[in-house]
Structure I
Amino acid sequence: MGLIDGAMNLVFGGGRNIVRETAGVFMENAEQRAVREAMLQSSALEQFSSEFALPKKGFFDRFIDGINRVPRPALALGTIGLFVSAMVDPTWFAARMNGLALVPEPLWWLMGAIVSFYFGARHQVKSQEFQRSVATTIASTGAVVQNLETLDSLEAGSRSQGDPNPALDAWRRDGQ
């Protein structure tokens with residue numbers, strides 16, 4: 001008994017497991033790999049969230065955002081209103097259009113520049129929001145790939161085991 005106890009103590013004694021430690025040199029520990037992958041994914045998501053985080057908006061910012069939403073619908077509805085007014089009262093419409101004909105050309109250029117800058121800035125903001133959403137989607141790709149691999153392995157396992165259900169086997173044969 002003393003010899004067996006001594007051998008077991010040598011292999012497993014002192015809170016150590018020489019077999020596991022030796023195998024750990026040649027094979028990767030799956031549990032530790034999962035922990036490392038989770039930490040990597042978590043740190044990548046944390047970096048993305050800090051990079052693309054939006055600051056919390058106060059009342060003034062929300063108010064200005066609301067005002068910024070007015071010009072596009074106002075321009076669209078105003079243009080439709082011009083068409084309606086031309087049909088309802090052509091004389092009134094003609095008087096207004098003659099008034100617009102008197103506006104000097106530099107003022108039209110200024111108006112065009114203002115509208116172009118407004119819509120250009122809006123386009124840039126929307127483009128940045130789109131890039132932010134793409135980065136979020138890319139950040140979740142690793143989890144999706146891992147889920148697909150898990151599902152594929154489960155499906156392969158169920159195919160290799162076969163179905164113990166003879167009715168299901170018959171149904172599959174008849175369908176093909």
Structure II
Amino acid sequence: MPDVHERYIVITGGPGSGKTTLVEHLGAQGFATRPEAGRAIIQDQLAISGRALPWVDPALFAELMLSWDLRSYREPAGPGPVIFDRGLIDTIGYLRMLGRTVPRHLLAAAGTFRYHRRVFAAPPWPEIYEHDSERRQSLGEAERTYEAVVRAYADHGYDVVALPRTPVEERAAFVAEAARQ
């Protein structure tokens with residue numbers, strides 16, 4: 001994989017579909033990983049009583065996600081694949097899902113900061129979906145998020161590959177094999 005963006009592999013999908021568990025598992029196998037922006041931002045904003053929460057100020061939340069994702073993109077990594085728990089295109093899908101205009105600078109970032117052409121999408125998985133203090137979406141909202149982010153990646157020229165609904169070890173093997181191609 002000669003270009004840096006070809007080493008950057010995104011795992012996307014709706015909330016509660018096993019993305020983070022998969023990324024953490026791949027990290028334990030030695031892959032460099034980048035954490036999801038949204039959950040960390042929500043945790044930070046709740047801790048400081050901030051406004052950049054998806055249920056308070058979605059536009060500000062989206063700006064912080066973009067900033068986080070740009071920083072994650074630029075963080076140094078070794079020579080091998082880097083697994084991202086979501087990428088900046090997810091923010092485009094999020095805003096579209098809300099019926100909001102996607103700012104030009106976000107579209108410019110999507111064209112400039114590219115990932116591997118193959119993006120892995122974790123489909124909605126009702127059997128493992130759970131609410132928590134940061135994940136307040138209903139299963140229906142999680143499904144709409146999945147559809148919106150998959151569409152956003154496809155619209156930006158990525159090949160979206162659905163992950164199987166299998167145990168994390170099998171999902172990891174599926175992604176690891178593709179990452180080495």
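Structure values in brief
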item: Read-out mean count of other Cβ atoms within 10 Å over residues 34-41, computed value 11.8, structure in I, II; result: I
item: Distance in nm of label points 7 Å out along Cα→Cβ at positions 138 and 154 - structure with the largest value, from I, II; result: I
item: For Cα extents along the principal axes in Å computed as 42, 37, 30, the structure of I, II it came from; result: II
item: For -15000 (helix-only ellipticity at 222 nm (-39500 (n - 2.57) for each DSSP H run of 4 or more, over all residues; to 500), calculated) the corresponding structure among I, II; result: II
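Readers should treat all values here as calculations from the given coordinates under stated rules, not as data from a laboratory. Everything quoted here is computed from the prediction, not taken from an experiment. Cβ atoms are built from the backbone, for glycine too; each structure is taken alone.
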